[in-house]
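See the structures that follow.
Just so it is clear, none of the values below were taken in a lab; they were calculated from the coordinates. This one's a predicted model, so the numbers in the text were calculated from it and none came from an experiment. Cβ atoms are built from the backbone, for glycine too; each structure is taken alone.
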Structure 1
Amino acid sequence: MKPSSTFSFKSQTFVDLTHPLNAQVATWVGSCGFQHILKRDHDDCSTQTKFRSFRVEMNAGIGTHMDAPTHCFPNGISIAEIPLKELVLPIVVLNVAEKADVDYQITVQDVLDFESKHGLIPSRSLVIGYTGWSRFWNAPEKYRNADSSGQVHFPTFSKEAAQILFERKISGIGIDTLSPDTGTLGYFPTHEIFLGAGKYIIENVANADLLPPVGAWAIALPLKIENGSEAPVRLIGFYEEFTDEH
């Protein structure tokens, strides 16, 4: 049975924004590197209590994961040094799925259109770009979408949109693709803007379409790896549902 991506607790609805890890997940370079290796099964135990145990081998930057400033900047803080107060924070969802083609870049106008409807994006928030690309998650080659030269293609943020979001003083930026940058410019502007300012990036976000545009909160807890530049993150969103009693 497929686990549910949502559950409700009283008036709160919780949404799992995290893809599960397995050996087939898409990565930037194509090969995953994830192995979940059985070390001992229940029948191997000589004691009355039977234990199953595994060894995990993986690259740090796979699945739904967080990039810390040190991923791009030698003097940047690591995953373990990101303050907890920056990991529990409001979520803003920029939904551009209806217009996002394979090379779409979220624009300044997308940000301004959102703000004209929902108000100014608040400081110290996590802004997630929902492009609809997560629908290809279970088709790794399509999700990565490399051309004959090896260049990947999927929706991203434009440099200008990243800059205006940075000016809103948000804490982090996320997207439902492998990266907010594809490297087609010869550099990675969203990474440079955010990681260079001590902020973080979350890639491969799942189920962002199940959140409201505003009003939700995130719990973004990466593995607390000392000196880590990247780490898998269990990303959870939650929001309060109101009912009209009149």
Structure 2
Amino acid sequence: MLVDYHIHAAAHGEYQYTYEWLNCFVEKALSQGIHEIGFSEHDEYLDRIKPELIQQINQQHRGINVRLGLEIDFIPGRNEEIRRLISAYDFDYILGSVHFISGWGFDHPDERHFFEQKDIDEVYRDYFDLVAGAAQSRLFDVMSHLDLVKVWGHRPRSPVSNIVEPVLQGIKQEGLVIEINSSGLRKPVAEIYPAFSIIERMAAMGIAVTMGSDAHHPDQVGYELAETAQLLKRAGYRKMIKFISRQKVQVDL
């Protein structure tokens, strides 16, 4: 069973929702043996979403289930706004993510150079404090690309495990799912999100997982997800999670 729950058909605003465009993502998924996908736009493109088109695709493609998600940036003080966003449609799942540290878009290419001016250990601590806050907010179903802060290859002096462990404990306590996101393999860090050592720790803790490619174009749908499934099995996973109307459904890997 493969799922790809992290697909941005609108990308970063370049594309509009049309049946033909969404169908390109569906056909790419089917060609890779993926039978469940989810369109989960960045929250700033909420107005691009057309649930009726997703319903139409589900009616016309019997070989695939298409879910509706939303990826929302967690920023302290934004909780009420996030609740309004979540209520816009009947979403199947909500992805929580952190792309900003005190207004700094650390994963944006134009903001990359600021890493050279900062204490990397402090950046990691600040980032994972935000991830922990997102988990504690109880707004999300899934935490996405858990260690995104490593995107450009910067590593802290302190062991990452020391920073991540309390975050994992919080995620476990809240019953959240962690997304295994393959897009890091095509970024400068060239490593899956989260790192395999973290995935092993998650497996030992019994934290549930799902998968996503973070595709912003049909060509990226399902990127390395078959390999990702094998990685999960190597870490000890035999089950993963899919979602229907924000309810978790456990399926075999």
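Annotations for the structure displayed:
- Parent structure of the calculated result 0.25, given that FRET efficiency 1/(1 + (r/R0)^6) of positions 61 and 165 (r between Cβ atoms, R0 = 35 Å, to 0.05) is the read-out and 1, 2 the choices: 2
- Structure (1, 2) behind the derived value 1.8 of distance in nm of label points 7 Å out along Cα→Cβ at positions 101 and 197: 2
- With helix-only ellipticity at 222 nm (-39500 (n - 2.57) for each DSSP H run of 4 or more, over all residues; to 500) derived as -10500, matching label from 1, 2: 2
- Top of 1, 2 by percent of Cα pairs over 22 Å apart, for residues 21-108 alone, largest first: 1
- Identity of the structure behind 18.9, 66 (criterion: Rg and Dmax of the Cα atoms in Å, calculated), options 1, 2: 1
- Origin of the value 0.9, where distance in nm of label points 7 Å out along Cα→Cβ at positions 173 and 189 was derived from one of 1, 2: 1
- Read-out log10 I(q)/I(0) by the Debye sum over Cα atoms at q = 0.14, 0.29 Å⁻¹, for residues 77-116 alone, computed value -0.54, -0.97, structure in 1, 2: 1
- Between structures 1, 2, the greatest calculated value of relative contact order in percent (Cα under 8 Å, 6 or more apart) is seen in 1.
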